[in-house]
Every structure is written in structure tokens, then in C-alpha cells.
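Scrolling down, you'll hit the structures one after another.
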Structure I
């Protein structure tokens, strides 16, 4: 999966959370209690890496209900606390996905952690089961088969159905014995196996994007083993997983409207229209032109669907305006406005010039299809929903609701995890986040009883803590990780969107590996 740039989005303060259902604290998962992993044999990860960066491999059950059956290798890493006298415990980390590797997070994220946090923890990274160095899986998918952002059209819908069936069939053929067990609940069990192998009574956790859902599931399965949990840019458990794709469409509309207003105020710079209505008309005219005749730009042909797939751009107006301005100039056969910095438009619209790995895609579908049985099984349901949402949410609605491989996936081995147990976690959110919009962050906060939220009003981009050095959320998150004390109440602060070059960077300008691609979590 590719890196997530700061493209991202808003969600209005929409309601829609289900009432929290009170329940007694859940007992620890009995299957994990029965399985006791061996103590890890740490070794230097590589001669090219610092000696303090250590790696090990744990053996975990494929199916925790059969702990003596087939196993998987789980790659883990650590960098120990530099101040043992101040050590509080271990901090596990996950960068997002599903399908994102996290083995190098103790190095990359560790370099950005403030000293008062860094000194208290042994930092623990891991590649989730099936990912990277942890018994990786694949489905043998072509690059074209990995592209799931498919525009709905009546004439192409039969081929969309065939694509979804092909992906499911290929995955079943190549890795059907393993994929049903690549789920969030089993990854949470793996986290507890790591805890057990390290001899820790409890774990702390820093999870981004999809990692927020993984962390929330852990708090429900292992409440007595949960210490300080930070859930940054949150997935709404009530929307897993089709609803999380569909929220991309609904929340893109207010973000697009915000972009038209911002761009209209700068018409002298971008020449896209002097009113929001004019900017919108310019955009949709460009989409229609590109559908009729793809735009030659930067050695690529850009279609109207490519432009709409650039949905995350509109959550950061300062990035969207020059990209659309450059495309319009190319379509018109004119130079871009004088002084306009021309971005790499193809990379901006597609997220990266490189295709995602089949490993990441295989794990992505395994998790989103295997976590819940809420996916419709009738292709006609997808057709109706795509037609409806194309009208409701013109930018992205049809792509979000069109058919996905989950329509033909194996039935899940377990039900989704209810959020019934108190969890004193800290949730973190930018107001303008496209991948986990604000409405999604509010959804997790509302059902995770005992949690507090830190909201960066005006904040743009997906992931906040350590990603944006200037964000107003950094101080309260650092305080919580250092002291274990949650804010007395939810915190809303105001932040100024960081320039693109400052996002996702640690001291020295190197990128942080936070979630892996603009169309993932």
C-alpha cells in the first residue's frame, strides 16, 4: 500500500451514531488464554540498521480456536526505552491499511516521538498477519484487477460483476485456506500474543486509520490488558466496511463545496471561476471533456473517471486548485497560469505512480470482507445503490457503492465485534480528513464509552499525531501518553493546515509511513 499524502477531507458534524449498549466488561478471549507463545529471540534486524533496532519472529495459530493446528509467522520489532528507570511499558503501533506493514515503526515513528513519551516505552512494531514479513499472502491479481474504484455505468456493470467475482475466485484459489483468518479480531489476538510473549501485563497502543479499529477491537476483546490507547483518524465501527467506503462519497460533497468557495476567492491565481458555481461548472465541464477525449498530460491520458478518483484532493483546497488548473490548461492547450506550480497530477489523482502490491490488496479484501457479514450478496443491490448514490453524491457516489469482491467472498468465520465495554482511550481527528472523515471519528468516539476526543478544527490531512508537527493536537496526545491521564472533557482546538512539505515528515524531512495509499484506511 502506498503512502498517504495530506489530501484530505471534511465531514460535517453529522449525527447518526447508534446508542451505546451497556454491557458487563468482556472477559479476555479464551482461545488466546489457551495459547502461550514462546519468548521472542531478539536479534539485530540488519547490519544496515541501528543495533538498537531488534527483530524477532513469533509463531501464532492460524485459527486461535485450534491453537495446535496450522501456524503463521508473525514478524515483530522493537527499540527499547533509552531510559529504563523511566520505563512505563510497551507501545505497540499500527500504521493503517488493512494491509499496511508496521515492522519499521519503532524506527520511523520513534524518531518523531517527544522525549517524555519516548523514554517511557519499548516501541513495538509488527507486520500484521499475512502482511510483509508475517507469512505474506497474495491472490495473483493483475494491476487492473487491484483497481476497485470503478465508475458505474449500465453498459459496464456486467464487467464490474465479473471483476468482483474474479478477484474473489482468485483469492479463494490462491490462499483460500488462510484468508478467512486474516481478520481484525485475529490480528487483535496476535497483539495479545505479542503482549504475552513480552511478559507484559498490559499494552499501550498508537494506531492510525484502520489501526484505530484494530485498537478499538482489542479494547473490547481484552479490556483488562488495555493501557494507554491513542486512536488517530478513526474508523466508525458502525460503518465497517461498506459504509466506510460510502462515507468517502457523502463527505466528499461538503469538501468539494468548500474547495469551490476557496478557489473562487483566488480566481486571479487559478482562473477556474470567480464564483463557487463557476468553479463547479468548470470542474464538471473538465470531467465531461476528459470522458469524451482523455487529456494528455505528463505522459498520461487522464479520463473523467481519473479526475473523480482524485476525491481526496478536494479536502485540501491548496492542493486541488493547482492540480485542476493544470489539467484544464492541458485540455485547453494553453500554458498554466503564470506562477502556478504544476503538481504531478497523475500521482495526485491516483495516489502514486506505482501500483499497490498484491499482498496489500489481498489482505485488504480479506479484512474488509471477513470482518462482517453485512455485505450484500445480490449484484442487483449494488446496481441500485450505485445508481442512487451517483445522483446523490456526483463526485464519488457510484464508485463507493458499486460492486466489490465481498459480494462473492467466503462467509465470515466470526461476527463483527460489538463496542460494549468501557475503554479509556484518546481519539484524535482532523476536521478535514478524507479517508476517515470527521463523521467517522465521531462515530467511534460515540460508541467507545469512556473515550475522549481531541479535534483539530481546520486541520487537513489523514493522520495527525506525529504527521503534522504544527497540529494543536500534539500537546494533549503527548500529555496522555506520558501521564496516562485523559483530558477531563473532549478538546477542540484550532490548527492551521500545514504546507504539503511539512506533512508526514519527521525531523530531517524523511517521511513517516502512515497509511498506505489515498484509497485505503
Structure II
């Protein structure tokens, strides 16, 4: 049962009023001749021609804070203004307040140009409940409700509004919702009308409490977290800052382009020769068509030379420099895979089980000096990471090398608003595809892993997960002879579609081409000896 604080009845007036205001980012300007008023907002500029007397002053006062139309136009003269305001409602904030003292209870703030709002009083006897997509959180000094399904944000200015929200955790009628709240029923119903009108509260269409949201086959497959993350990392359903805003540039220095490597024993990695790679690499189509996830490994060990070549080709730093000017300038780098703003937030940690010349344990890859730094030689920590990868990728044996991808989040959030974490995940996809293509060209067994334990990884890698945390994994090893002969993707009841024979054909063509190269080199060597 909901228990409210003991508050005297006189602290809770029984009548409320509607207040009108403009979004805080709306600017009101009047034409010099007084024939029009312009409203400049976040997503649109609106021009009202020949405004009625008093409307311009009302809009000006609304830009300063909530006002009652009854106060600015006594006697009902505001009705035509109200119709005009409804045409501008994507810029207008509607609020409920106690009538006698003007204390605001809650406000409905439009988030997009398409936002439309009208209070919807709850039907008599109908069951209500809070949408499972509605999220209550603190922003500044206020609690606010937001939902990916709503084009409004509801600000809860007073505890009384919060009590009503708290009463809607389970299906309840409007009358019952106010039973344990020291508010007049009429006030509760007005609050519910705002919550229903913004989509935060659902109304069951029948007495059985079958809410449409629960029956919708599309919504049932969405989690509240996933949908909120999606709508807040793209444009169109939120009013948050988006893009390269450099919101923290004035207060926080940008992180270095390349992370300072941790202390520990260092192993220098061999560097491949470009001319040799150009000579022996398969064509791009062969590498692309040969990309597949392989979960079994050959008996030979993965050599240090091979591991060094893989990391050098896929993830090394090719150059460093500065991007931007003034306080928005930051150090950046260039690497083989793409990232937003050349920020390169991703770091690589290798859990090594079987690589001659490299101690078993967990190593950090320094992409600038192209070396590995041992950060944890505890076999238990390495075993936990390997066991997690085995379970996530359905491996039958521990991987020879597990690459854990972490993100230095601040590298992106320092510059970008709204899309920073979504950009992290895009970077993970770009790097993993690069891993696959390089591994395919080199004839290695590769497999992406889509599950990481934040707590285990942070402990094993010695990281503060809030600053740098795992976001992806990749396992690497030598191909078995059987896998080298098999170029098809193994799928149950495989149905050929769109060039399904390309992997076999391109691999065969590449093998013929390689044999011709070997024959040509042998002929050249013989000729040079004869000369």
C-alpha cells in the first residue's frame, strides 16, 4: 500500500488551473510595424500574421514562464488566443498548477516538431497503469517521466504529482488511484489526464485489463532499455543535443589519441613486409567471400609472427595529429579501420593461451609502438575471460587468443552528444569486420563474440569500468586442415541464394593464382642462377 506523508488538508487545494508557457529555447520577436510576431524555436521558425490584440504580449509573457490565460485576458477573451496557441503547440508547454497559490504540479514539454498534446480525462471505471516504457529519473532539481513512445517529457514539479505516478505500478481505476493520496479526486483526475495525454499512462479498452501495449506484437519484442537507447541515440523523437557539440570542451581536457600503455613486461611484435603481403594476399573478393566464423582450431600453434601481422594490419596507429582549432581541438590518430572524428576510442587486450614466444596471460596491445604489455599473468583471471568467450561463442576448446575490445568512452562523449555510445557500437562493428577480413586473407580461424562480463573484465584488465569498459570480443587461432579445405558456411538445411558458390569459386581461383605466382618466382630464381 502506498503511504503518503502526513500533510494538513489546507496544504492541498482542491482546484487546479492550466498554465501556458513557451519552451525555454523559444525566442519571440515582433515585426517593427506590428503586423506579425515570429517564434524562433529549436526545430522551426513560425510567423503569426496579424496577431490579435494582446496575443503578442501574452507570447512575450509565456517566454518568461507559465501564465494563466484567464489572468492575461479576463472574461474569456483568451479563447481565440488559445486556438492560436494550439497551432503552435510543438513550442508550447502545458502545465497544471494549484489554483489558489499557483504552485505548478507537472508540465508536458514537447520534444519534436510533430508533438501534439491534449489532456485525456480517464474514463469512468477504466483500468489505468503506467506504461512499461515510461522511465522516471532526476534531471537537475526535478523528477521527469520520459518514454520512447511519447513525443513529450513530463516534468513532475511537486511531490503530489509523483504520488499519482507511484500509484500506477499496477492496473487501477482513477478513483482507486487516489485512495491513499491526500489529494482531491478532481485533482488526481486532472493529473491522470495529462499522463494519459502524453502516453505515459495506459487505459485498458475493456474491464479485463488487456492493455494494447501488452498485446502489440511489435512492442512485446522491445525492451524498455533498448527502445529508449535507440530513440535517444538518433534524431526525431527527442530534443537533446545531437552531434559534435563539444559539450565538455570548456571544462575537461580531451583524452590522448593513444592511451598511455600500462606498466609491465613488453614483447615487441614482428612487423609484416608490405611487398610480401601484396605478393601473397588473395584478392579482396576472395577474402570477403571467405569470411566466416570458425570455432575449431588446428593443432599447430599461432605464431608470434602471425599474431604481430594480424594486429599490425588491422589495428596499428598509422599516424597522429590534431583535429579542430581552439578549445575544440583534440589529438587524433589514423588507423586501418574507420571511426567517427578520428577519435579511436577502442583498446585491445589479448588473453593468450597458446602463442610460442609470448607468455600466457592478459596483454595490452600498444598500437603506436606495436608491442604487447603484460598486464595480468594470473591464470585464474585469464581462465575466466576464456571461459566466458567459450560459453558465448559455443567453442569446444579455449581459444588460443581472445581479443577483448574496450572503449575509452570519454574520447567520444567529450565531443559528441546523443550518439556517443551508439558510435562506440558502430566502431566495434567496423573493427570486427576488419578483423574478419584480415583473418580471412591470412587464413586464420576467426569468430566474433557478442557477450562480455563487465565485472570480470574490469577486474582482469585492471580497469575502472566507468571510464573504460568491454564492448566486444574476438577469438583468433590457426585453421585446421579440414577448415582450410572447407569454404562453405555451415548452415542447417542450407539453401543456395545469390551466388552461394562464390566462396568456393573465389578460393579456387585464388589458389590457382597463388600457384602461378609460386611458379613464376621459381622460374625467375632459376633464370637468375643460370645467368
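Quick note: the coordinates plus some simple rules give every number you see, no bench work behind them. Fair warning: this is a prediction, and the values are worked out from it, not measured in the lab. Cβ atoms are built from the backbone, for glycine too; each structure is taken alone.
Of structures I, II, which gives 64, 51, 47 when Cα extents along the principal axes in Å is computed from the coordinates?
This figure was derived from I.
Ranked on distance in nm of label points 7 Å out along Cα→Cβ at positions 307 and 323, which label among I, II comes first with the largest value?
Largest calculated value belongs to II.
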- Query: Thinking of I, II, which structure, once distance in nm of label points 7 Å out along Cα→Cβ at positions 67 and 371 is computed, gives back 7.0?
  - Reply: II
- Message: Computing relative contact order in percent (Cα under 8 Å, 6 or more apart) for each of I, II, which one ends up highest?
- Response: I
